[in-house]
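What follows is a group of structures, each given as structure tokens.
Here, each number is a calculation from the coordinates, and none is a lab measurement. This one's a predicted model, so the numbers in the text were calculated from it and none came from an experiment. Cβ atoms are built from the backbone, for glycine too; each structure is taken alone.
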Structure I
Amino acid sequence: MRHSAAHVMAAAVCRLYDGVKLDIGPATGDGFYYDFDLSDRLSPEDFSAIEAEMAKIVAEKLPFEQLEMSREEAEKWLSERDQTFKLERLAAIPEGEAITFYKCGDFMDLCRGPHVETTGDVRAFKLTSVAGSYFHGIETNPMLQRVYGIAAESPKAIRAILKQIEEAAKRDHRKLGKELDLFSTSEDVGPGLTHWHAKGARIRSAIEDFWRREHYRGGYELVYTPHIGRSILWERSGHLEFYGENMYAPMDIDGSDYYVRPMNCPFHIQIYKTQKRSYRELPMRMAELGTVYRYEKSGVLHGLLRVRGFTQDDAHIFCTAEQMKDEVAYTVRFALRILGAFGFSDVSAYLATRPAKAVGEEARWTAATESLEEALKAEGIAYETDDGGGAFYGPKIDLKIKDAIGREWQLSTIQFDFNLPERFDLTYVGDDGAEHRPYMVHRALLGSLERFFGILVEHYGGAFPLWLAPEQVRVIPLTEKELAYAREVHDRLRAEDFRVSLDEKSERMGAKIRRAQNEKIPYMVIVGPKEMEAGTVAVRHRKEGDTGAVPLDDLIASLNEERKAGQQ
């Protein structure tokens, strides 16, 4: 229905404007968009007219009819209408694949489908925004106009989506990142490269400390590997052949080409290969917070969610065939444990299976896929099967979470790999004394720290729980007379490893509290003459307001308990 709504919108635009050139109009998570090239510059003020025309097309209940053409017929039809972008899309369709158009009334579009039966089945819709979009996402190509909309089963559902969009705008990590002084980017340095400010770095440090602690407890060994590697490494791994367009240009060092790494896996393999491995050493769980660099087109860069330099919470597991099922089940449980600590308990999954073109024995694929599926069932995780959606080198699980306002995000990936063990000739000596090929599993839980941080900012709306907050406590003296005592309180809290500051500004108490509230600090500790005399502190919580005066020792005990509970 969402995809059909995109065609209805395109039909309406073609009715209202002359000389419209079409590109693509796919469905999105809760809506659709369409890319147009037209002389008129569209703005939100034009939406009401387009929506009115869409309503007419819906009321006409025009059937969606599929027409198949030969490549020559399709080229002729599109050329006659000067649809240059569609001609390029047509050229990209592989030889032998059916070329289909969908027609509704006078509007016809090159499209694979599928569609609802008639335009009348497009129940409810609303146009939301318009933005520039380069053709194919390449900045040297023509700039098109991308009109976004939402579609749903009813006007009530549309209102709910609009409310979510409004809330998402308030939580936008780019907006909050600036307001809370968490991170920035610089055109002088380059787009897609992140500067972590002191407060953002505090949160990242808390995430990394937790991640390291849990991985050591979980039987992983943490490693560090280089940021660059010789071309021979990337040739052997296949990255230059299959992933070269996403890698940055090489640098010449002593007559050899070196590339900044887009992945960490070849380096972990090098560690595995430094010595002969026995089955007694497996499973080997190797993890790294490894920074990688990938070329992303400027048109797809988006805050922290799509960047060019990022740190993956990467791990690789080398195991025997007999250990495979237990390792996958353990990895799924470990992922749920980590995600749960950050407040993500609503988890679903996609199980991607063997594609038509794949490497590795079919028996291995079957065993690996079964182990992934059994792990999901054992943990009671809802999942959908993506038949043929696995990579050519192995099946995978993608875990998706829902945030505080109901949006779904893909985070964790558990990916089998039958390719790299073959390419690098990985072996271990079994209990029979013979050499065997290990199974290899790629695994990322948070994905990348940058993207995960952006999601986390939006999930909490910048109001982080105590254990993650960049500033956990702010001490505020009532007047200068209490300043010395306020410093004692501050120093005591810092000695307990709390992230604490002291507000010494000569301002009214109301202004200080408002500033701390706007900075989303979990606790304000206010000290006046009564508190100084009694050796207590007056506590104000970010959400609950004033909670009364307590002895400092009691506050520290309470904060320690809350901080510890946040990481359970």
Structure II
Amino acid sequence: MSADAWWKNGIVYQIYPRSFQDSDGDGIGDLAGIRRRLDYLVALGVDAIWISPIYPSPMADFGYDISDYCDVDSRFGTLADFDALAADARARGLKLILDFVPNHTSDRHPWFIESRSARESPKRGWYLWRDPAPDGGPPNNWLSHFGGPAWTLDEASGQYYCHSFLKAQPDLNWRNPQVREAMFEVLRFWLRRGVDGFRVDVLSDLIKDELFRDNPANPAFVPGENPLLQLLPIHNTDQPDMQDIVFEMRRVTDAFSDPASSRVLIGELYLPLPRLMHYYGRNAEGLLQGVQLPFNFQLVGAKWLPAEIDRIVREYEAALPPGAAPNWVLGNHDKPRIASRVGPQGARLAAMLLLTLRGTPTLYYGDELGMADVPIPPDRVQDPAEKNVPGKGLGRDPVRTPMRWSGEPNAGFTTGTPWLPLGEGWAEGNVEAQAQDASSMLTLYRRLIALRRREPALHEGSYAPLAAGPEVLAYARAHGARRLVVLLNFGATPAPIPSQLLGVDAELLASTHADGEASLHEGRMLRPLEGLVFASAPA
């Protein structure tokens, strides 16, 4: 196997640590809890776990406001707990990916405290400080992702500092070489502890326009939408010199790769497809030296129609640079869960789609149980995005609720009070119950993952779209002489199984329905919202 095989051919599983497993009864998940559940992840069949931030933090944005990049927050445990988790994961053959949050720190980070102490501070240039506009207001019109201006006035010094998110999250100045080296040393700190890679938070935002120009108005903005959308962020995101940063970051992680296993960078990038492709980063010699996996979020916001998904996959495959590895995502800690977007049966179809497309799939914890968004009562809201811009549906609490392990109190997540409510249905929709149910979502995921692992056509084969009618998404995956055909019926009515695509003696390998064989005995028809995978010789 190549050193890259684990991230090119494997499956990544995202853990939101506050919500995965609590080991000490405080209602918040922790590293010891994750360690306790490693065998579950092995049984599920994933290859790598990505853990959202665990660093010391005042928790203004639940860990994305970091006050120390080289330690573990006491809510989650200690560095010793991390080392034990890393060792146990390694012993089980699981790779470990950490969140890296390089755009901003907490306002309580020692760097910012020093930067704020005086205009003459040696670390003043580590952050983005600007004089007020002539009218005394913010230096420009940039907006925060969490509502309001991206600038806060520091009364003591008379200057504004930039924050793309909360005012408690000041942006670092990545044009400063000292900042770059300090952040690269953070990567080295964790790589020395055995980390296998990083998911890089808001990667496209690191560099801002050197002249700090205003962003233009968005002519397509509709009043009542997220206020952030009223401007086109052309001057504070995806700047041309970002690629130099990406190359430097890649050189740091490559230094820790070895012939047996390479280190991986996964970039959070909500960008149009042509711009996304730039982050694979071809250098002067023509080699791909950017992030290995610029996150492909197209399925997260896609209209759930076969023609639309077919278009997305074709355009993405056509846009990939030669040698680039594709990847697919259905959801994460910021976006509505797939089961809430497309319904329970649609989520089963989505599971088959995710695990049979070409490229690295990333699973969000709980999706393998069919977990849906949980309504959060106003008095239980935690997310600053909802608190700062109420009523716009920006709150992310509904997708961050605790994992459902068993029928025990609090679904086996905690012996205390969960930090977010569990919602309904957990007494039946938990790991323990679903593991015993041949028709459950968990059983479906386990079967699909096992199929993907044993079929090279699925984890490293080619992709070819097929035509199978207006309501059916169809494609072939092939490796050597082995050819698989995937048929996904998005319609509310039965659709014929196109025998011309399957050839003779086709073998059914998987179905989204527990009684998958029934389709073959009912006039060879795909039932509504049914997906099938066949092994097939060409007709």
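As an exercise: mean projected area of the Cα convex hull in nm², for residues 78-285 alone, calculated from one structure in I, II, equals 14.7. Which structure is it? Corresponding structure: II. Among candidates I, II, the computation of FRET efficiency 1/(1 + (r/R0)^6) of positions 30 and 94 (r between Cβ atoms, R0 = 30 Å, to 0.05) that gave 0.95 used structure II.
In this comparison of I, II, the computed figure 145 for volume of the Cα convex hull per residue in Å³, for residues 182-469 alone is attributed to I. Computing helix-only ellipticity at 222 nm (-39500 (n - 2.57) for each DSSP H run of 4 or more, over all residues; to 500) gives -11000 for which of I, II? Computing helix-only ellipticity at 222 nm (-39500 (n - 2.57) for each DSSP H run of 4 or more, over all residues; to 500) on every structure in I, II gives -11000 only for I. If Kirkwood radius over Cα pairs in Å, for residues 374-525 alone comes out at 20.5 when worked out from the coordinates, which of I, II was used? Source structure: I. Sorting I, II by mean count of other Cβ atoms within 10 Å over residues 62-69 from high to low puts II first, with the largest value. Calculating percent of Cα pairs over 38 Å apart for structures I, II picks out I as the one with the greatest value.
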